[in-house]
Structure formats: structure tokens, C-alpha cells
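Before anything else, here is the set of structures, which you'll find just below.
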Structure P
Amino acid sequence: MRILVVGAGAIGGYFGGRLLENGQDVTFLVRPARAAKLAADGLTLRSSLGDFHRDAPATLTAATLDRHYDLILLSCKAYDLDRAIADIAPAVGPETTILPLLNGMQHMDRLDERFGADRVLGGQCVIAATVDADGVVRHLNTSHSLTYGERDGSESARIASIRSAMAGAKFEPRASNNILQDMWDKWVFLTTLAGMTCLMRASVGDIMRAPGGKETTLALLETCRSVAGHAGHPPHDAVLARARATLTEGGSSLTASMLRDLEGGKAVEADHVVGDMLARVAPGVDAAVLRAAYAHLKAYEIRRG
């Protein structure tokens with residue numbers, strides 16, 4: 001299986017590196033500066049679950065991409081999606097499968113429109129990782145799961161091929177027969193976590209110590225839950241219970257990666273994660289906290305711009 005990983009940052013670098021480590025045929029589609037860095041220093045992963053290094057991994061830039069791939073692992077940020085769609089177009093052939101790992105749901109419509117729904121799987125990942133100043137991909141905790149599946153829940157030949165390619169890799173791959181529900185569950189949790197930790201500029205534990213912090217967090221979670229339910233993907237009780245426990249854990253240092261980006265003065269996925277959730281709120285639903293979280297992120301973008 002020829003695999004094209006779009007980006008060699010925290011997500012693409014980690015999962016692409018683990019697939020390389022597993023003996024797979026992996027090429028990274030990157031920008032020229034990252035290509036030069038990888039050629040000079042190689043790809044390095046640092047993780048408590050095992051380090052990995054590969055000298056000069058195979059890379060391409062948009063200008064040199066000239067062949068089709070069996071699987072495209074799309075790991076860009078949402079604000080780079082338009083550019084990524086244009087960049088990968090030459091790599092998409094009649095038998096190409098696209099596996100996006102973006103947060104939210106908006107990107108699915110965009111990919112379907114450009115490449116056709118039959119080429120696009122559902123997918124998501126759960127990992128905390130970053131790229132340091134030296135270009136090293138650093139895994140920050142022990143979570144490193146990647147879930148994928150046909151959107152109709154079927155067990156197709158391409159799912160079997162991906163399962164085979166990922167078998168034995170040093171992360172947690174899982175084929176799902178309900179991937180859209182998985183994606184909605186993550187989006188509900190992430191919007192609550194990102195919305196609250198960015199709005200309050202604080203960790204979950206610090207928010208819980210603030211007057212009204214717990215009630216505000218649970219109000220935002222309920223708004224997101226209602227959006228998922230209105231879309232036909234209500235989280236199961238067990239999923240909600242886990243989300244409530246994590247989002248209200250006293251003393252927790254948990255924050256969203258969006259807060260790290262915001263505090264670093266970087267671009268954030270305001271529209272794709274929080275804004276799109278707000279756009280889907282049904283009439284009559286209390287969305288005051290979600291609206292405040294979105295306004296806060298947009299004000300940051302305006303000031304940054």
C-alpha cells in the first residue's frame with residue numbers, strides 16, 4: 001500500500017512515523033522548508049512509549065507530486081484544508097482512499113464535494129503531540145489512537161487493507177462500524193474542552209476552582225450534546241458520563257491544544273471546531289456559553305490579524 005501523509009507535524013509526523021517504523025511505504029507531502037529539515041535531520045519521534053528516528057524519509061512538495069497513492073492520510077489543520085485539497089488533487093486516482101483526521105465535521109462536506117464521497121472515509125485520532133523548535137515530534141501523553149471506518153458501517157476491502165497496514169504499528173488503530181458517531185462524540189467533547197479552556201485561559205482543574213466554573217462547563221457540554229442529538233448522533237450515556245468526569249475533574253491540568261496555539265500566538269481552528277458547532281444549534285437551545293467562546297476566539301483572530 002502506497003501511503004501519502006499530508007504534513008509531517010504533530011499528527012502526520014507521529015502516525016506517519018509509526019507507519020514507517022512498521023515497514024510501510026510512506027511518503028510525506030510537506031512544504032519546502034519542512035522537506036529541507038527532514039532531509040537534513042530526519043524524522044524523529046520522542047515518546048514515553050518508544051522513540052523512533054528515520055534518516056531522510058521520503059518527501060514531496062505540491063510542486064513535485066506526480067503520482068497516485070492508495071491511501072492519503074490527511075492530517076492538516078482545518079484552516080489549511082483548502083490548500084491541502086488543492087495540493088493532494090494530483091495524488092487522487094480511481095482507487096485512492098482519503099482518510100481525514102481533522103476535528104469536527106465540516107471538512108467531510110468539502111472533501112466529498114471535491115473528490116466524491118466514495119473516496120472519503122471517516123476518521124479521527126486522539127493524541128497530544130507537538131513539534132518542538134528543533135523539528136522533533138514530541139508525544140506528550142500515552143494516548144495515541146487512530147480510528148477509521150466506512151461511513152455506512154460496512155467492512156470493505158479497503159478497510160481490511162488499512163487494518164493490515166496498521167497491524168503491529170506502535171499506536172492504537174481501530175476500525176469502527178460507527179465512525180460518524182465516533183467523530184461526533186469527539187467533536188462534542190473537544191468543543192467543550194477547547195471552548196472552556198480557551199475562554200477561561202485555564203486548565204480544567206483551575207476552571208473547577210473558579211466560582212461557577214463547573215456549571216458553565218456543563219452548560220456548554222449540554223449545548224454541544226443537543227447539537228449532536230439534533231444531527232442524529234446523540235452521545236450515549238456512557239460517553240457523556242466520561243466527558244463530564246474528564247471536564248470537571250478537580251486538579252486536572254488538562255487543556256485543549258487550541259489553548260496552547262492561542263497562547264503561542266498561532267492560528268486556531270475557531271470556525272471549524274467551535275463556530276461550526278454554533279452554526280448547527282437548533283432554535284430555542286441555550287447557546288450563550290458557546291456563543292461567548294466563539295466570540296472570544298474570533299476576537300483573538302481579529303487582533304492577531
Structure Q
Amino acid sequence: MKLTPTSDIWMDGKFVPWDEAQVHVLTPSLHYGWGVYEGIRAYPTARGTAVFRLRDHLRRLHDSARVYLMDPGYSVDELTEASVELLRRTGLGAGYLRPLVYLEYGTMGVAPRLDSARVAIAAWPWGSYLGEKAEQEGCRLAVSSWQRNGVHSVPPLAKATGAYVNSALAKVAAVRAGYDDALMLTPGGHVAEASAANVFAVRNGVLLTPPVSDNILPGITRDTVITLARDLGHEVREQSLTRSELYVADEAFLTGTAAEIVPIASVDDRSVGGEGCGPVTRQLREAFQDVVHGRTVGRDDWLTHV
């Protein structure tokens with residue numbers, strides 16, 4: 001999706017005009033992918049704009065930085081304040097926030113200097129990630145020939161910039177073949193996740209999703225859906241899945257900050273039972289929209305109001 005510029009970007013404690021928010025071409029983060037980031041959405045509510053699970057995202061940013069031996073230099077509280085003020089300055093009633101921790105220019109090499117971390121936060125309008133057709137009719141997935149990063153290659157628990165080359169290879173191949181997204185497997189053949197979204201399946205009334213041990217990023221939207229589903233009385237199991245289990249699922253869907261909740265229409269051209277949007281998927285989508293727009297009693301702690 002094409003970027004729509006806003007007025008400012010927060011960089012190391014200062015607000016910089018969008019077109020002046022620049023880094024040197026020789027930053028090691030560009031050359032070696034050593035950086036970590038988050039994707040966060042803000043929504044309109046009856047009390048004005050609110051960011052969904054902002055502090056949880058920023059805590060994960062700190063965790064990712066820790067995995068990559070970087071100190072962002074700003075606390076979760078400080079980054080929360082910066083994010084809120086950025087939304088105020090840009091005037092976005094709804095949008096997407098992208099905090100990024102990267103390395104400063106000055107050294108070069110495969111073992112970069114790690115005590116030079118810099119932080120930036122940008123915000124812009126962002127609509128449907130997979131497109132309105134996929135949201136209404138379900139997305140079409142193809143199992144990728146590219147395996148999901150494993151725990152002994154690139155840590156899947158951390159949201160690192162360079163790690164997403166793995167996802168990009170899978171997604172580009174899937175889109176070029178006429179699909180909406182790729183489904184990535186572990187080396188053992190279990191379902192991991194889509195290129196940038198977690199996977200859920202409904203089978204015999206039970207909600208199933210791959211465990212963290214199957215090389216997934218433990219998504220915050222994934223956690224939200226698990227919580228909402230249990231609140232609604234659904235049984236949820238975190239267990240390994242094969243691609244054929246998705247072929248015969250009663251329903252299946254993707255979750256992610258960018259994607260939100262998108263039904264899966266087919267996997268490898270096999271129609272999923274709830275093609276379009278099945279009843280469980282629809283119920284969870286409605287519950288999710290209620291909570292992010294501030295309509296759910298008892299869940300205001302997930303919202304940071306601007």
C-alpha cells in the first residue's frame with residue numbers, strides 16, 4: 001500500500017518534518033538488516049482516537065531489541081508518550097504507527113557496533129492490508145516453498161527487520177502466482193504463519209492455532225483473539241497443525257495488526273469450509289471491532305487514548 005505522508009516523524013526525542021526524517025545510506029541496519037520494529041493501529045472511539053494495546057507493542061519492541069543486543073535508550077513510558085504526541089501532531093483519527101530501532105551510521109561490518117541504537121516512530125493512514133475483497137470473501141493462500149525462519153537460524157520471537165526478507169520472499173512468490181498471501185511451514189512440516197499474520201482454524205467447534213514452538217511470532221492480535229474467544233465461551237487450543245488440517249477446517253482466518261482478522265477462503269486451491277466468513281470468524285471479528293473502537297465494557301485497559 002502506498003504511503004501517505006503526514007506532518008512529522010519522531011526521531012530520538014525530536015519531531016522532524018516527514019521529508020527530513022533521514023538516515024545515512026551507510027547505516028549498518030540497511031546493509032545487514034539489524035533492526036527491530038513494531039506495527040500498531042489507532043482507531044476512532046467515542047472518546048476520540050485511541051491506540052490499541054500500545055504498551056504491549058512497545059514492550060515487545062523492547063524484547064525484540066534485547067534479543068538483538070540493542071538498548072533503545074527510551075523506556076516504554078517515554079515511547080508511549082512520544083507515540084501519543086505524534087498522533088496529536090499528525091491529526092490522525094485512525095492510522096498505523098511504526099516504531100523502529102536501528103543502528104547509527106559510523107561503522108561497518110557483519111558484526112555491527114551495537115551501542116549506537118537510534119529510535120524513530122512514524123504514523124500514517126493505512127486501510128485494509130489484504131484488500132476489501134479478501135476481507136469480505138476470504139483470502140486465498142498458497143503454501144510457500146520458503147520455510148519459516150527457525151529458532152536456530154533467525155529468532156522468530158523477535159520482530160526484526162532483516163528477518164522479514166523470509167516473509168517477503170514467500171509473499172512476493174504467492175502474489176505473483178495469483179494468491180493473496182503465502183502460508184509458511186516449519187522445517188518439520190507444521191503450519192507456522194502467513195507472511196505477516198498468525199493462523200487460526202476452527203474444527204469441530206474448537207479454535208486451533210499454532211504454538212510459539214512452531215516458529216511463530218506471538219502476535220498481539222493473536223493474543224487478543226484468544227482472550228476474546230475464551231470470553232465468548234470457545235475452547236482454544238495452541239497445537240501444531242498440518243496444511244491438510246487447514247484443507248478440511250470448518251473455518252480458518254488470519255490475525256495481525258495490519259490484517260486485523262481476515263477469513264481464509266482457500267489453501268492451495270482447496271476451499272475452506274467456512275469460505276467467505278464463517279460464524280465463529282464473524283463473531284470474533286465483531287468482538288474485535290467492538291474492543292478496538294472502545295465499545296467493550298471492561299477492556300478499556302487495552303486502549304491508550306490520545
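Laboratory data are not the source of any read-out in this text; all were calculated from the coordinates shown. Predicted model only: the values in this text are computed from it and were never measured. Cβ atoms are built from the backbone, for glycine too; each structure is taken alone.
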Of the structures labelled P, Q, one was used to calculate FRET efficiency 1/(1 + (r/R0)^6) of positions 150 and 198 (r between Cβ atoms, R0 = 30 Å, to 0.05), giving 0.35. Name it.
P
When mean count of other Cβ atoms within 10 Å over residues 6-13 is calculated for structures P, Q, the one with the largest value is P
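If helix-only ellipticity at 222 nm (-39500 (n - 2.57) for each DSSP H run of 4 or more, over all residues; to 500) comes out at -13500 when worked out from the coordinates, which of P, Q was used? Walk me through the numbers before you get to the answer.
Values: P: -13500; Q: -8000.
Derived from P, not from the others.
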Taking 16.9 as the value of mean count of other Cβ atoms within 10 Å over residues 134-141 derived from one of the structures shown (P, Q), identify that structure.
P
Give the label, chosen from P, Q, of the structure having the highest value of mean count of other Cβ atoms within 10 Å over residues 182-189.
P
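Using the calculated result 0.95 for FRET efficiency 1/(1 + (r/R0)^6) of positions 54 and 230 (r between Cβ atoms, R0 = 35 Å, to 0.05), pick out the matching structure from P, Q.
Numbers: P: 0.15; Q: 0.95.
The value was obtained from structure Q.
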Structure (P, Q) behind the derived value 20 of relative contact order in percent (Cα under 8 Å, 6 or more apart):
Q
